[in-house]
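Peer 1: Quick heads-up: structures coming right below.
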Structure P
Amino acid sequence: MGLGEPLSDSDDAARRWTPQPGLRLEFDLERASLSGVALGDPAERVARFGAPENGHPSRDEAYEYRARGFEIGVRGGRIDFILVLWDAGDERKHFSGDVRVAARAHRLSALSAEDDVRALLGEPHRTRDELGKRTVFYRRGGVEWQADFARGRLTAIAVRHPPFLSDD
């Protein structure tokens, strides 16, 4: 490979990861973790989910598992966000695990109404409306929770550290 040529998919070690057998998907908001992988953990902890779907996850600092409804972002070798998704257009791409809030498991979906999710999460720190979409922000210590809605239905929940947009 010459100077300046892009890496091939096989050059990224993450593309060879194998999933941990029997791993159950569970997104715990209080612990800011997905199946035991938490904000601040080294990027290598993502290996338990197997090879990501995107071509250059380590270089791009994004490990996409869209077919399973989640994505994990990294900055400086450490996990800085976890995003779970409910794609209203393709239910095969919904996050299928439980979402834990206040030590209780909840099954959320693309049919979860905004009012129900907000009742579960509490009063937001801030709300932003843009082009028919609403994002509500929560602060829990140094961690930000973010819930996205379109047409009054849940599309995503993320945890981030440091907070991303809640003060803009």
Structure Q
Amino acid sequence: MHMPGKRMQDLFAAHGTDFAKIRQSAADARDLIETISLDIERYTATVCTDCCSVCCSNRHSRYDRSDSIFLTALGLDVPEYDSNIGETAPCRFLGNRGCLLQRSRRPYRCTWFFCTPLLDHIIKTSDPSAYRRFLSTLQTITEKRTRMIDDFEKMQRESPGLNFTNM
């Protein structure tokens, strides 16, 4: 069976130069994600280890279309969803010390979920200028991912010769 993620990989491979802007936006977003990840890991190491309500549930481990575009643009495989694991079970990527995946390889929805205790901790422990930089970086990441998705969809509309079906 030919999976949608594989078709997207084939499309990127066959038309590499056509996707240069998309690849660049994805690479820029990835670099920012990995830069800010160090701060987020520091915050979650304090807050999440004592939490009795794990928000990392399996239902969040699904990769959506934008995640597939992002990972494929980076030349990475998109993990298939494991429907044998219950929706409310702990996330399949959750290990004893947190997520097993690099932050930039996680589904976007779980990467940027900040519960109230985590947000409170970030605000309390960050000086105002560091907090503004943190928020600005999050906004820039979102803008780069949005640009990547918009460019992909524009290419899809304007390039009828490229096969974008079932993606």
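Peer 1: I have -1500 for helix-only ellipticity at 222 nm (-39500 (n - 2.57) for each DSSP H run of 4 or more, over all residues; to 500), calculated from one of the structures P, Q. Which structure is it? Walk me through the intermediate numbers first.
Peer 2: Numbers: P: -1500; Q: -18500.
The read-out was computed on structure P.
Peer 1: From P, Q, which structure was distance in nm of label points 7 Å out along Cα→Cβ at positions 61 and 101 = 1.0 calculated on?
Peer 2: Q
Peer 1: One of P, Q was used to compute Rg and Dmax of the Cα atoms in Å, and the answer was 16.4, 56. Which one was it? Show your work: numbers first, answer last.
Peer 2: Details: P: 16.4, 56; Q: 17.4, 53.
The read-out comes from structure P.
Peer 1: Taking relative contact order in percent (Cα under 8 Å, 6 or more apart) for each of P, Q, which is largest?
Peer 2: That would be structure Q.
Peer 1: For which of the structures P, Q does the calculation of FRET efficiency 1/(1 + (r/R0)^6) of positions 21 and 85 (r between Cβ atoms, R0 = 30 Å, to 0.05) return 0.80?
Peer 2: P
Peer 1: Shifting gears a bit: Looking at structures P, Q, which one was mean count of other Cβ atoms within 10 Å over residues 45-52 calculated from, given that it came out as 11.5?
Peer 2: Working through the options, I get structure Q.
Peer 1: Something else: Determine which structure produced the value 3.3 for distance in nm of label points 7 Å out along Cα→Cβ at positions 109 and 133, calculated from the coordinates; the candidates are P, Q.
Peer 2: This value belongs to structure Q.
Peer 1: Which structure, out of P, Q, was semi-axes √(5λ) of the Cα gyration tensor in Å, for residues 13-52 alone derived from, given a value of 19, 13, 6?
Peer 2: P
Peer 1: Determine which structure produced the value 13.2 for mean count of other Cβ atoms within 10 Å over residues 93-100, calculated from the coordinates; the candidates are P, Q.
Peer 2: Matching structure: Q.
Taken together, the values in this text are just the output of simple stated rules run on the coordinates, not laboratory data. Just so it is clear, the model here is predicted, and its values are computed rather than measured. Cβ atoms are built from the backbone, for glycine too; each structure is taken alone.
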